[in-house]
Structure P
Amino acid sequence: MRILHLADVHIGVENYGRVDPETGLSTRLLDFLETFDEAVDYAIGNGVDLVLFSGDAYKSRDPSQTHQREFARRVARLSGRGIASFLLVGNHDTPHVKGKATALDIFKTLDVPNVTIGDRLRVYPVQTRAGPLQVLAVPWIRRSEFLARDEARGLNPEQVNEKIQERLVRSIRSSADALDPDVPAVLSGHLSVGEATLASEQSMMVGRDYVLMKSDLALPQLEYIALGHVHRRQILSERPHVVYSGSLQRVDFGEEKDEKGFCVIDLDPALPRGSRMTAFSFVPVAARRFVTVSAEVSRGDLDPTAAALRAVSRHDLHDAVVRVHVRLPAELEPHLRLADVRQALDDAGANFVAAVSIEVDQQQAAGSGPDYARAPDPVEALSLYLTQREVPADRREELTRYARDLIAEDEG
């Protein structure tokens, strides 16, 4: 039995993109769909029996019709080839309000063949071409549902997380104890594990997530633990394997160095429980490259533009999302020709220029007076900080607008 494990497709992420003139779609949407297609093509061409998707199909809890159509097309391709799909509900697929449908419920409503939706913490029987499989699903737990309970009254957020963790661990262990030992079993979870190395998206969420330990998941009744939510691929333990497959595309520069792809697992149902996994591999995909160019201009350098261009020339920028950071002495700032730097990026074939930022060393130049250093405008400084932190453009605009209003109010 061959299983393909992937997660965090995040259809709808469109930062660092532009409108493709041929399709009218964002070039970043096309990036995410192309790597998803690589996984689907591999499944069809390499005898995969089950695609195990561990959550976050979309960026938004309310995906557009276009995004739903494109995700459904890929699932339909698998279904039409007789490949089973197990789709776990992640936090980006889960509405904030109880009672609203998840972004994946449409597959249950339409009764799409060979598709199982994991929207509750329980064991799902899945029939594959290679025989039956048990999937212990641990979808994203809505805090709002838990907070409505009497036991959550008077608890702070950290105590609520502890209560959720305790309840989750009990439920996972009781579900594992009820598994049929004669049928292979895997776990699919969308959650944070304490020992995981976090990518940029999750690093901004520390303190908000409930967190389990890998020992809570690496149970002897399971052959493999397929995880989603953390974008950096990693194997947390073996026997059984506890694995984050990672996202299929880079979301921002925090994932610049991460290799992207999916995992392939072979199980032999005839072997004894606990030793049925016979092979494991990671298959990389052609994710869009992100490249940071750093140029350090020394005080004795008479031509800061030439120094920046030399830094650009040292990188392969073809088809990459690029940002440039130039650090230079204050007295050289007026001599930096940003238009020349941007032209060099175009000439190098950059797919998208995210930012060209300047960090000015405010130490006084030799012989300059005490007022030489330019005091930065507060809104300008905030905008630069948000850009360097990779805050999305719409959020940057909102935050800088608030800053302007606060400054105007204070001055008034």
Structure Q
Amino acid sequence: MISDKTLFLLTKTYPFGHGEQYITSELTFLAKLFKKVIIYPNDYYSENMIHDKLLPINVKVLNFNQILPSFSKNKLRDYLYIIKHSYSEFFKTDDKENFFKNFKWNLLNFWTQYQISIYFSKYLKDNNYNSHNAVFYSYWFHKSAILMAILKDKKQINEFVSRAHSVDLYHQDWGIINEKIKVPPFKMLKLENVSKIICVSAHGANYLKNKYPQYAAKVMTQYLGVVNSSEQSSNMHDDVFRIMTCSGIDTNKRVHKLAEALVEIKYKVEWIHFGTGSLINQLQDVVNYLPENISVDIKGATPNADIHNYYKRNRIDLFVNLSIVEGLPVSIMEAMSYGIPILATEVYGTPEAVVDQKNGFLISVNFSISSLIDKINYCIENKSLLNEMRIYSRELFLEKYSAEKNYSQFANYLSSL
């Protein structure tokens, strides 16, 4: 049954840019159950308002960020509100030292979201949106959740829900984004005001319940998903072993570690990488020294549909993810949907998708290059085992990560709020 409510979906930059492509699948299901969906890309400040996403007809995109003034004319009560909540956050947080060290950064984030809240609340009022005819959903438990928490605290909305993934959840790993920043902004304000925190992994939900038992009743698990394709990656073999990675190229994803391992691989390997990032030049430096038996194809930022087409038309022997922090990667789910074995770090929610020795292999997050070399060689030398893993990888995907099942359930949940 279609809800007569409007869904407000807060993203980082989606539908602009190349990130958050996995939202597209979920959005398809959300749009079917809501009268209207309004996307607000909370962290998008570019003047380029053109995107390449094909959105459902009932989806609209807003961007208040384009009209934010350089210097806001705030009233005394606005400054008092910010001071009040800054003190409150400091006294309630379980990480006072880092909150104090990062106070300027925390305050900047809160101040920005407070300014946005002025325009957001005006939009809601001018268009007669309230909690009776609208549902508010933050895709990340980060800046957009601060915005929602402010609106909730000021009683301009009654409730909101937020997903929680990885670095917006596992606070001790925040320094991976910026080594100088050791605590996420205003996490206690978010925890107090959010109605439900929807974790993308059971590990994440258990982590929050154990760390903040006073908010355990707010926490639930809802897996992300991938649209089921009837096609699978071919299991035909030639003398080339094909490895695929799909991620950003940055400190967390550690794609360069795979390049370092491939230097020592004596077999014929083709490595295909989708994605780009801040460490692309460093990665290229390592790739330039790879031996002749290793070929590399760095395809850069690529539309998600093109990645799926590549899976359908090419044989991939192994999908690799070497991240330090992951919630539960959609990229792994996508590979599983095509029946591809996975080699991934044993971190947080990843073991919920990669069952060691069943549909792939888990490796310590603090792995040595020699151990990674051993794993890759083992995979190359045991192709019959990998063919068996293909079957289980596909079966596990159908059981746990089908978009048709997971997003339908989640859309029904949101539409019932």
Structure R
Amino acid sequence: MNSLTSIQCSVLPHDAIKLKDCSKTPVEVARSWPKNEPLVALIAGNGTGRWSRWSIISPATGKRLTVKCKEDLELFRENLESIKHTSLIPGWIGYLGYELGGCFESEASGSKNKNSIWPLADFIWCDKCLVHDAEDNSWWSVGGIELPEFQDERSVMHCSELLDEDGDVQFKNSVSSAKLYIHEGDIFQANITRRFSAKVSGDVRNTSLDALEAPGGWFGAWIEFIDQDQRSILSLSPELFLQFDGVTREVISRPMKGTRPIADSPETLMNSVKDAAELHMIIDLMRNDLGRVCEYGSMKVSESRAIEQHPTVWQCIGEVQGKLRDETTNYNLLAATFPAGSITGAPKIRAMQIIDELEATSRGPYCGSIGIIGGSILLNVAIRTATFHGSGTPCEFQGSLAYGTGCGIVADSVVSEECEESHVKTEVLRSSPIFHR
């Protein structure tokens, strides 16, 4: 029998088997996956042990749970609330698209018809998983799955230049319009985004896994959805949306606001009054959202403002936590908090209405959330996230890549500086193996 610690019990089921004699990294195991079998891989990046401990690799062949419209929410709720165990695994691995927030908050739903190839949410049931614990470099098997035979057969991927779809002028106009709404008193802050795209062919699976190793984000992911077409998501996100412990019922969110290029001094970011105000507003928003479903008196801001180093940038983060009420389900938690305040603005509903007005295209998985929902929950904020859509297989792909960036706009935002920041945020992708093979 395996003797699991209390922390492991919030992730692993009691029948998880510890594997012996495997020193491979999560990316090396994912690279060894059979080419003809779809893959999901949640890959923890090179952060601290607390935030980059667990990686989960699984075949993407389980039952699907897809939300295409608001009417599908009831089935989504039933599937989440039918989970009776408290561990993270088994669980649903996939994404919540940004536009799903309009189903949870009907007043925020857009009036525009923004066609998207991406469902509002898409998840795969994963009850056969390989789990890596970075704390002691151990591997665990859930559901009797075995490690694949090690191999490294990477092919070339070609990617065209990353181009912005609407141009700087359109983005600057949107930022200026958001500032007008702020000065008129509609909102305090709005996160305005733009989209870049490129043509892609070749081995997107292994190139994306290289990006996750390079290093990727603290909450990285590679997920393949195989339908009539081929859709995949690569996330290099450093931001935690929700961590829910099904055993203790503790919930943590770590909103991130304020960015500077890594070449700048971190003190420049820490001394910015504008960036501090931006983060404090979102911390207050997340505290309010979590407070809707947490025990009275349990809410606290455990970190008001700290700086972290991530690939290509400095980021400021806060941390909010509480204890979920006993009668509250994992679905209730999502409905009360999604989408994350850091990619909407404050107040949230009015900010979402303005985003819908100013942004011409749907965000899809970008600015949504990616991760796993089981008896416990681990979800990122889907920033630094690329989506792939096309034909073929993940190892022989032909199609396109889309990548979004966004900026938090406040009253004293400088339009030209926000535009520059939106370009700076593409560097994590431009400097990755996606563009350097």
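Please treat every number below as a calculation from the coordinates, not as lab data. None of the values given here were measured: they were computed from a predicted structure. Cβ atoms are built from the backbone, for glycine too; each structure is taken alone.
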Review point. Comparing Rg/Rh (Cα atoms, Kirkwood Rh) across structures P, Q, R, which is largest?
Key: P
Review point. Of the structures labelled P, Q, R, which one yields 73, 25, 19 when Cα extents along the principal axes in Å, for residues 245-348 alone is computed from its coordinates?
Key: P
Review point. To which of P, Q, R does the computed value -12000 (helix-only ellipticity at 222 nm (-39500 (n - 2.57) for each DSSP H run of 4 or more, over all residues; to 500)) belong?
Key: Q
Check your understanding: Thinking only about distance in nm of label points 7 Å out along Cα→Cβ at positions 269 and 309, which of P, Q, R has the largest value?
Key -> P
Revision key, fill the gap. From the coordinates of one of P, Q, R, P(r) over Cα pairs in 5 Å bins from 0, in percent, for residues 221-292 alone came out at 3, 16, 25, 19, 14, 10, 6, 4, 2, 0; that one is structure P
